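Okay, got some structures for you below.
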Structure P
Amino acid sequence: MNILVTGGAGFIGSHIVDAYLNLGHRVIILDNLSSGKKENIASGGVFYEMDLLDPRVEKLIKDEHIEIINHHAAQISVTHSVAHPGEDANTNILGSIKLLEAAKSCGVKQFIFASTGGAIYGLQDVFPADESHACRPESPYAISKFSVENYLHYYRKTYGLNTTILRYSNVYGPRQDPHGEAGVVAIFCQKLLSKSPAIIYGDGEQTRDFVSVQDVAQANVLAITHSLAGIYNIGTGKETTVNELFHHLAQMAGNNVSAQHAPARKGELQRSVIDPGRFQKSTDWKPGMPIKEGLGKTYEFFSRQTNPPA
């Protein structure tokens, strides 16, 4: 199949490109390289350096005979969205609408959207939260993701576009950007490798649901092979504290120093964990990467970046 992956030079998108290429699909990568990196671009893909709002996007989709759009291009920083909500909305909402219009006009068969389970549910009533949990986005970033989910519902109901929404928990792994929702993993790795002080905000007992990017890439493969439609959580259903996260990475670094604690950040959730049961029942998928093993692979990746082989 001809698959367009927007944001395919980014952290998560590049792993999905690799997974699709490994299955023999023809993959077209669209990325403006604002946060994506040239070194992440798979040699087997067809790359277009282009912004979502570029008027040539629809022609690209038509000329490349795109059958599936996997939409991962986004403004990914919660902090940036708070400081610049208009920029966040321009990329994440208006860019997505333009892509949906092109999908409708060009007869795209399936539209997969990378949403957020780590931010969209807000203050949770139950742990883990399933897809029926109330959505209470508390940042412009999360609001933009929820807005696009509603547009996807509209395009499905009105035009019959097969839309698949994957709500990720905190994704981590090789190629990770420190500015995303799970950026703390990349930040800790970089601090430990440079032997710089690492900062933990608050008491460090806040929890997150950390899912490996390899498991997320496999979920995106299954979303296509099963032609899924609807909303699905992609996470582990397990909580890890920030203190535990740092302890695991410090052990891998052979570093016995403790992290420094700073005042808790305003509005930060104390607990966040999502239930992937619906996706598991639909596909037999399960998050197969244990947290320690996944962190080890991530630390090794950053170690190679810091100390490249001769």
Structure Q
Amino acid sequence: MKTFIKSCVAGLALSVFLTGCGPQTKLEKKTEAGPALWLVKDADTNIYLFGTVHVLKPEMKWQTPAFTRAFSASEVLYQEADVSESVQQKLAALLPSIAFYADGRTLMDVLNDDDEKEVMEAAEIVGLPPEALTRMKPWFAAIALSQMQMIKTGYRAESGVDPVLTKKANTVGKPIRHFETAEQQLRMLASLPEDSQIQFLVAGSEAIEETPDLLDDLVEDWAEGDVAGIADLMSDEEAVGGRILLERILIDRNQNWAEEIDELMEREPGTFMIAIGAAHLAGEDSVVDLLRKQGKQVVRQ
């Protein structure tokens, strides 16, 4: 169950990475092959912004000299959320109340015939038995299908950037801070209107059937530091679940984090690394874009 919980949180993160955020307003100059890295600074604070992918194939190599220098120089690591063992236990206890129907309804009761067909086709592709979906609410069914696709194509949550960074930080005694809790992340989707949950589920199901290589393409763009490519691949709002979902899991969080970064720079000197999903740093209304709109100089490294 713990492995499944970790994969579910990664599945939410994966949905963020696959979520549209609009086309780039500025092209980013690539200064070194490898994932994109930025620096925002003032007189006494340096903050490195590093876009992560929460699931990767075990053989993926991504740590560049620029990243290593930035990580070593940083006194504190910021991540999206804590997904440690104790947190996973709490999430396992929470899921029955927010992820499954308890009123006698089933997933098929809330889907029309066309939507049910799309979901069942996706379940067959990823090898998830239809009966496993029966009591799941639409948002959680979307995560489950995403998780199964991830596993089938060789991606693993434990190979993602986030657990690697957590281990590196713990090894050298580097403090880790979090913007959110994993419970907040799950409740974010659980509280979506049912129509939005269904749109999220159907969009994900269609993607499994029609664009099975999308995650490979996104990871390739991320590994090459192609921020514009990431933004371009994620630019279809309706295809990723609609405006409400986009605002809830991407735009609103970007605004919150940009404000927290601004407050951090005002109150605390030092050098920090902020490692968040790559989608949060790509395109219009990204954290990078919002910091620039605040008047900060954000320089690609």
As an exercise: helix-only ellipticity at 222 nm (-39500 (n - 2.57) for each DSSP H run of 4 or more, over all residues; to 500), calculated from one structure in P, Q, equals -16000. Which structure is it? Q
At a computed 0.25 (FRET efficiency 1/(1 + (r/R0)^6) of positions 97 and 217 (r between Cβ atoms, R0 = 30 Å, to 0.05)), which of P, Q: Q
Using relative contact order in percent (Cα under 8 Å, 6 or more apart) for the comparison, can you identify which of P, Q gives the largest number? Q
Note: log10 I(q)/I(0) by the Debye sum over Cα atoms at q = 0.12, 0.15 Å⁻¹, for residues 161-240 alone at -0.44, -0.63, derived from one of structures P, Q, originates from structure P
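Here, each number is a calculation from the coordinates, and none is a lab measurement. For clarity, every value in this text was computed on a predicted model and none was experimentally measured. Cβ atoms are built from the backbone, for glycine too; each structure is taken alone.
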